[in-house]
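What follows is a set of structures for review.
Nothing in this text is a laboratory measurement; each read-out follows from the coordinates by a stated rule. Here the structure is a predicted model, which means the values were calculated and not measured. Cβ atoms are built from the backbone, for glycine too; each structure is taken alone.
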Structure I
């Protein structure tokens, strides 16, 4: 039997692309190598706590592609806006609330730097991002004449939002995209469904329309024949398809393909594409804390600490708190046990410093060492335009989606933007191709 579409990878991008195509009448098969769906957004429920493999929110809420896809599929969309003033930064022993409105900007920076920040920010809204994609953010801020205090704060924000240990080398073009995104959504992270409910909703949308998701199914390679993708090999068997969508990171996708199909930035091997990496700590703690902070950026420590159950009480049992602390590091450090242990102790100290007594009331603790947090660090030497495309030249029915690919839309939600683009192209190919064959 030949499927209309085979999707390799059951993360958010693969499930979204598959569900959109199934809704359009395609017969979809999603293959996931692990025993659960979710990819790098996998959700675990344990001891009454809901643990995510990253932040528990999606930037943009109702304006995000996640919400747009769910609405197109007729699935429930639930979002809660957070209060931007609930975010704080700690530096030089001082805990300061993030400036959420003009008056607080002057309290945060002072009159001179506050006026400079507002003036620069308004100018950046009209500055086109593309010419600055290969400019390092630190260089851009210096060229723009940004004061040291404002530059320091902006680099702190980009480290947390960009999941990067090196905000100074972040692409200035991506920074300008973030400024525009922030102006529209006011830096208020919002929850659009619990992640596992979102994955299940997308899976159900595929199955309800005659599709299928298979777990514990490892794809060995994509079959390329006559300039087209003919299907995928798994367990010594060829599964045929009219369109193949590879929804795993480019570094992993390249291992499924002939050499040269995917290229990294500047024509380099895609294996050299740098992901972001880090270590995270989930702590389920008995009791609750009256402090107003939803999240604190411990800038000098390079740690972001969030109290997720303060935003969404459903993430923890009644009378308990769910904390998550993350530190973004170079991938090479994760191979050094001594360094990893030092990072873990720093994360525990961070929780205790902001929420005294929390580490003495722990009922659940989980460590994650993550070589790949996001598939591509959006640095000046590998910016968005240099990432592998959704559709490669020469093999029109082989498509890609995920957060490491080049797709239209806002940088912060690249995985689902690329899923929408892959689904759009696949639907067009299916309309133009002959009907599928039985047998």
Structure II
């Protein structure tokens, strides 16, 4: 959400234009002026009510005076109702406007306008004599290893679901434990176990509603409730509506949870395998910090996500997303992309975003600033890491000519094996 006065500056309109968003300035200015007029009218009417109350005892015609006072009070109620309706319309409008991109975000409206920040590790080479058909994809490897079953998942639940079993399920559990241990023991995050179902107001606070309801799974009965698309939602709303002391920051939280997404806008994309599913799990990081610390804290969080990949020995790159490809709530985002040999391409495995005060304004979280004033803190979030996509990267990058897959050294204690072997 936005400060309306800031939003109606030429600078804000120019920032939004960088991400391809055309701000309807005329409508917002009209709503602001209507609000000012109704507030002024309500104040004047309340002043009349107070004056009539004081003059009542001296009125010559007390009945007429009382009737006039009642009429003015009714005008107050009508004006306040109109003001409430206008405030709701203005809030609804503001809730659909995306965050202002940071000046540091690269220019560009296309997904391909990103800037490469760094490349870590080297792409594997696959000798044609050993891999006559080229490197296998994660589906072929998973089925050959007996750890992935897509067919039975489709039979039970439909497309974009999967079974991991045996060493595959163990690998999933090992990755979650490894990531959580790394973040809690060495990176200073507090671990949470979060609700998987939240209300509409919570999703409004984090930015999924009202604009992206079609991407969510809604519970069919009772009050509007939804399955969470990411643990970011409950974590960033944990202190919603509260006022925290200055010593409460920075807040660093992590959670491993199941996530649920309808993928409404992804029809026909990544339909094979487990890259894009309706249900998946990931470890999420959230930080709440003073606004002036947001940039440094984003770099810190990015380092925490990268360390997960470095510890596993995976090849990846970091890109800085252009303003036109930023998510709705983000002012700046770094994507981490793992190399997938079967696709001869880098694919996103993590996003680390700074949201400035966009989410705290929506969910009502304030903190005490340096001078004692109430301020909106900055929020940051990042995946570190999604389990399914990490499994894909491990299978594809560490595949061997005999069909086995080497287990990263960091996981061998969890797995009790140095390799996954065909059944």
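Structures I, II were shown, and P(r) over Cα pairs in 20 Å bins from 0, in percent at 22, 48, 20, 7, 2, 0 was computed from II.
Computing relative contact order in percent (Cα under 8 Å, 6 or more apart) across structures I, II gives 20 for structure II.
Upon calculation of helix-only ellipticity at 222 nm (-39500 (n - 2.57) for each DSSP H run of 4 or more, over all residues; to 500) from the atomic coordinates, which of the structures I, II produces -12000?
On the way: I: -9500; II: -12000.
Traced to structure II.
Quick one: mean count of other Cβ atoms within 10 Å over residues 160-167 came out at 21.6 when computed from one of I, II, so which one is it? Kindly include the intermediate steps, with their values, before the conclusion.
Details: I: 21.6; II: 18.5.
Computing mean count of other Cβ atoms within 10 Å over residues 160-167 on every structure in I, II gives 21.6 only for I.
0.80 is what came out when FRET efficiency 1/(1 + (r/R0)^6) of positions 112 and 184 (r between Cβ atoms, R0 = 35 Å, to 0.05) was calculated for one structure; which of I, II is it? Comparing all candidates, it corresponds to I.
State the single structure among I, II that was used to calculate FRET efficiency 1/(1 + (r/R0)^6) of positions 104 and 224 (r between Cβ atoms, R0 = 41 Å, to 0.05), giving 0.15. Checking each candidate, the match is I. Taking distance in nm of label points 7 Å out along Cα→Cβ at positions 272 and 304 as the measure, the highest value among I, II is held by II.
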